[in-house]
Structure formats: structure tokens, C-alpha cells
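*Asks:* So, here's a batch of structures to check.
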Structure 1
Amino acid sequence: MSDRLDGTVALVTGASSGIGEATAVALADQGAAVALVARRAERLEELAGKIRDDGGTALVLAGDVTVERQAREVVERTVTELGRLDTLINNAGVMLLGPVVGAPVEEWQRMVEVNVLGLLYCAHAALPHLLSAADDDPRHVADLVNISSVAGRVARSGSAVYNATKHGVGAFSEGLRQEVTGRHVRVSLVEPGATDTELSGHNRPEVLEGIKKRFSGVERMRAEDIADAIGYVVTRPRHVAVNEMLIRPTEQTN
């Protein structure tokens with residue numbers, strides 16, 4: 001990484017496990033004060049303790065970003081308690097797969113709420129602060145990173161609604177990028193392939209079995225691999241923007 005994040009503040013949603021947890025650690029290691037957002041407060045406290053033990057600054061903000069009021073509150077508390085907001089990592093997400101025919105509609109609702117609405121609420125609340133940070137020391141640039149998926153590029157039978165939410169994230173990211181990039185707010189889309197996290201664990205048993213079969217011969221990436229990529233994105237010099245990054249395990253074909 002070429003440019004440390006000393007003197008900046010990052011907010012990471014979905015920080016209680018997986019990619020969010022690893023990213024919070026990576027950004028703290030680069031000098032950012034980190035606001036940790038998720039519903040599981042006890043997991044956030046554990047993570048905050050680790051970051052503080054390593055000399056970093058961490059703020060625990062338990063909340064549900066699918067509730068607009070709470071999404072706005074975590075952003076405002078970050079700015080109030082840590083002084084500013086330079087980086088937003090929209091990582092909170094849920095993946096509930098299965099056929100469209102006969103699907104539990106509540107699974108679709110949950111994915112739309114978390115993957116789309118939660119991301120939009122956080123982005124809307126954060127943008128004024130990111131624009132302000134981009135005009136200020138120490139870096140004169142700010143970053144909004146949306147975590148999507150390979151599913152945001154390739155539609156597959158059995159994941160139609162998940163595909164729809166992640167394609168939506170991609171479209172939103174590109175439209176917003178064009179709107180604010182001239183003001184030095186960089187909007188980046190990171191699209192991981194198969195990664196060893198808790199993401200797939202919320203699926204129905206028959207769906208889990210299909211996921212295991214599909215990736216049985218693939219060495220999955222680790223959360224730290226994606227965190228490393230996110231760290232690369234947000235530490236580029238001011239004149240460099242990484243707009244999109246697709247990351248797959250070497251053995252994953254699609």
C-alpha cells in the first residue's frame with residue numbers, strides 16, 4: 001500500500017464477522033480510526049478490543065442499517081465521536097439462494113433490505129461527510145466502497161434474486177461514481193467470488209448442500225484476502241481511482 005490512512009476515519013458495516021471484520025482490522029492497521037457497525041454488539045466489542053490492543057482506535061456502533069433512522073444515526077455518531085468520515089465500506093449483506101419457484105418471499109425481502117436499501121441508506125447519510133473530507137486534510141480524497149459479488153456480474157439459476165440485488169449495487173455504484181468523482185469522492189465496487197465466511201450459512205439445508213457441491217473442489221478465499229484488496233483500493237494516491245475489482249479463487253470458473 002502506498003498511502004497510509006493516518007488522521008482519517010472509516011466506517012465499516014457488517015463488521016461483526018468475515019470480510020467486514022477483516023477490513024476493519026486492515027484499515028486500523030493503516031492508521032484509520034474505525035467505526036464498527038453491525039447488529040451483534042458483543043462481536044463488535046471483541047473486535048474493538050483487538051484493534052485497541054494493537055494501538056488503534058475503534059468505535060462500536062450496534063445498529064441495523066436496514067432501518068433508515070439507524071443507518072443515519074451510525075453515520076452521525078461516527079462523525080460526532082471520531083470527528084469526520086473519510087471512508088465508508090458498505091459491506092453488510094446477506095445471500096439467500098434457491099429457485100424462484102416456491103421460494104420464501106421473506107428471503108427476497110431480507111436481501112433487498114440489507115443488500116440494497118441498507119447500502120443506499122448508509123451511502124446517502126455518508127455522502128455529505130465524504131464530500132467534506134475530500135476537501136480537507138490529510139488526503140483530500142474520500143472513498144465509498146460497495147461490496148458486491150461475482151453474482152453482480154453473472155446470473156445463475158438458483159440465485160436470481162441475489163443476482164438482482166448485486167446487479168443493483170453495481171448500477172448504483174457506477175451512477176454515483178459519475179456524479180461525485182469530479183469532487184474526489186471515489187466510488188469503488190469490489191466483487192468477491194467464493195470466500196470462506198458466514199455468508200452462506202443462513203441458507204436452507206438443501207441450498208447449503210448445493211453450495212457445498214458446487215465449490216467442493218475450490219480452495220475458497222479468506223476474508224483477509226478481500227480486506228487486502230479493499231485496503232489497496234482506499235490507499236491509492238488521490239489521482240488514482242480503482243472503480244471496480246473482481247476477485248475469484250484461482251479454481252473458480254464462474
Structure 2
Amino acid sequence: MLPDFTTLLIVCPLVFLGGLVDAIAGGGGLITLPGYLLAGVPPHLAIGTNKLSSGMGMCISTVRLYRGGFIDLRLALVPIAAAFAGSLAGARIALMVPAQVFQILLVLCLPVAAVLVMRRRTLSPDSRPMDEGRRRRMLALVGFACGAYDGFYGPGAGTFMLLGFAAAAGLGVRDAAGQMKIVNFSSGIAALATFALAGEVDWILGLIAGAFGIAGHYIGAGLVMKNGSRVVRPIILAVLAVLFLKTAWDSLPR
């Protein structure tokens with residue numbers, strides 16, 4: 001059954017904008033998922049459908065960044081596995097710990113992340129010299145931590161991963177964006193499969209919206225390759241600000 005015009009009018013532009021932001025700095029789900037909910041899509045179906053449309057766009061930006069030379073597959077294999085394991089651990093923890101506890105911790109940590117973004121060394125254009133073994137360990141640690149966060153809570157996971165790859169593993173901003181994209185893409189595919197098996201994906205709406213997501217991701221990946229840290233830094237700050245406000249609001253007692 002085709003979605004109605006009003007649903008498409010709400011969802012498609014927001015998926016395009018979310019794809020643009022996500023390709024540059026992660027955090028596109030802060031825009032796309034509320035778009036589905038605003039259009040009246042039930043929560044679980046919205047999450048699953050969002051995984052489909054965002055996965056389509058993420059595939060394009062991942063391929064474009066790989067062809068541009070910003071993804072090292074040898075380095076990516078370890079954080080992909082670590083992020084997958086972390087996501088499983090995070091999901092298990094989520095079943096035992098109230099989400100409000102993590103939201104409070106997140107509100108305290110977000111200003112620290114913003115300070116890291118403001119430091120020019122954190123998001124430098126070029127990668128810092130580092131022993132390859134140490135870099136792999138740092139990528140694995142960041143991948144596991146961000147995967148755990150993604151499984152436990154989720155919003156802004158790609159943004160934190162990009163920051164971690166840049167600050168802890170010493171990658172230049174464009175290389176960090178590339179590595180983040182392929183790790184995040186892999187975990188997104190696993191999540192999509194989970195929701196699809198549960199019947200929580202609107203395939204027609206997701207495919208239509210995914211076309212707009214592809215356009216957003218394609219343009220965003222091009223901006224990363226062309227302008228590097230000049231584009232990434234302000235987008236990350238905007239994502240962190242929105243995430244801070246959203247999490248602070250969700251943490252308030254009702």
C-alpha cells in the first residue's frame with residue numbers, strides 16, 4: 001500500500017536533511033526518526049523503516065568515501081567487529097539499567113565532547129603519526145564503546161565515533177569520517193535485519209524515503225571530501241547541541 005502524500009511530504013525532506021548531516025558528521029537519526037514519528041508512523045515501525053532509508057543513504061556515502069580514499073578496510077575490520085560486540089553488550093545492559101541514568105550521564109558528557117570539537121587538534125585535516133598497533137587498539141576501543149552506546153541509547157552514535165576516531169586514534173577528519181561511516185553502516189545493516197525479521201519495516205515508505213536519503217548522503221560525502229574540517233566542525237557542534245537539548249528534556253521529571 002502506497003503511503004499518503006502528507007506522510008511523504010513530512011518524511012522525505014527530513015530524510016534528505018538527515019542524510020546530509022549524517023554523511024558529514026553522524027547524528028542524522030536525530031532528524032530522520034522524529035520525521036517518521038511526526039508523520040504518525042508507529043514507534044517500532046518508524047525505527048525499522050528509518051534503518052532502511054538511512055542504510056540506503058549510508059551505503060552511497062560509504063562507497064563514495066571509499067572511492068575517495070578515506071576508508072582503510074584493514075583498519076576498519078577490527079572496529080566493525082568491536083562495534084558489533086559492543087552493541088550486543090549495550091542492548092543487554094539496557095534491559096537492566098533505567099535509560100534515565102544514562103541520559104543524565106550523557107548530559108554531563110556532551111559539553112566535554114563540544115570542547116573536544118573546538119580544539120583544532122581534535123579535528124585536524126591530516127592524521128597524526130601513531131604506531132599502527134596502538135591505532136588499531138584505539139579504533140577497537142572506540143568502536144566497542146560507541147557500539148555499546150548505540151545498543152543502549154543510540155542518538156549521535158556516529159558523531160561520537162567520529163570524534164573518538166579523530167581524538168583517540170589520531171585520524172584526520174576526513175579519514176575519521178570514512179572509517180566511522182563503514183563501521184556505522186555495518187551495525188545499521190544488522191539492526192535493519194533484526195527489525196525486518198520482526199516485521200517492523202514499511203518497505204514502500206522506506207524505499208521512497210531512502211531515495212531522498214541517498215541524495216543527502218551523496219551531497220554530504222562530497223562536502224566532506226572537498227571541505228574537510230571546515231564543514232565537519234560546525235555540523236558536529238550543531239548535532240551535539242540538539243542532542244544535549246533533547247536528552248536534557250527527556251531527563252526532566254514528568
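*Asks:* In terms of FRET efficiency 1/(1 + (r/R0)^6) of positions 6 and 70 (r between Cβ atoms, R0 = 41 Å, to 0.05), which of structures 1, 2 is highest?
*Replies:* 1
*Asks:* For which of 1, 2 does helix-only ellipticity at 222 nm (-39500 (n - 2.57) for each DSSP H run of 4 or more, over all residues; to 500), calculated from the coordinates, equal -13500?
*Replies:* It traces back to 1.
*Asks:* Going by relative contact order in percent (Cα under 8 Å, 6 or more apart), which of structures 1, 2 comes out largest?
*Replies:* Biggest value here belongs to 2.
*Asks:* Given structures 1, 2, which gives the highest value for mean count of other Cβ atoms within 10 Å over residues 46-53?
*Replies:* 2
*Asks:* Ranked on distance in nm of label points 7 Å out along Cα→Cβ at positions 126 and 214, which label among 1, 2 comes first with the largest value?
*Replies:* 2
*Asks:* Taking mean count of other Cβ atoms within 10 Å over residues 134-141 as the quantity of interest, name the structure among 1, 2 where it is greatest.
*Replies:* Top value of mean count of other Cβ atoms within 10 Å over residues 134-141, among 1, 2, belongs to structure 2.
*Asks:* For Rg/Rh (Cα atoms, Kirkwood Rh), for residues 22-109 alone, the calculated result is 1.02, so let me know which of 1, 2 that is.
*Replies:* Attributed to the structure labelled 2.
No value in this document is a laboratory result; all are computed from the given coordinates. Bear in mind the structure is a predicted one, so any value in this text is a computation, not a measurement. Cβ atoms are built from the backbone, for glycine too; each structure is taken alone.
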